[in-house]
Structure P
């Protein structure tokens, strides 16, 4: 599963990290910088 938020949105990034998502990389979306996070759903 993946999630993304604006690079400067520290609160959203903190929530994703608390949920177990790991930062992967920054990428542009409609001209704005976004941060991509991912988590494995393997059980």
Structure Q
């Protein structure tokens, strides 16, 4: 099996998602699905 690399998100992407999370309109799972990110650590 090959080495799995972690996805690196840009600062702009993180800021955009963080602002949406602060608004509280969507759950974290909904935000992750919307932006194609994983909720796993």
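Any read-out appearing in this document is the output of simple, stated calculations on the displayed coordinates, not a laboratory observation. All figures in this text were calculated on a predicted structure; none of them were measured in a lab. Cβ atoms are built from the backbone, for glycine too; each structure is taken alone.
Of structures P, Q, which gives -6000 when helix-only ellipticity at 222 nm (-39500 (n - 2.57) for each DSSP H run of 4 or more, over all residues; to 500) is computed from the coordinates? Provide the component values of the computation, followed by the final result.
Values: P: -6000; Q: -15500.
The correct label is P.
Given a value of 12.8 for mean count of other Cβ atoms within 10 Å over residues 4-11, calculated from one of P, Q, which structure does it belong to? Considering all the candidates, the number was obtained from P.
State the single structure among P, Q that was used to calculate Rg and Dmax of the Cα atoms in Å, giving 12.0, 41. Source structure: Q.
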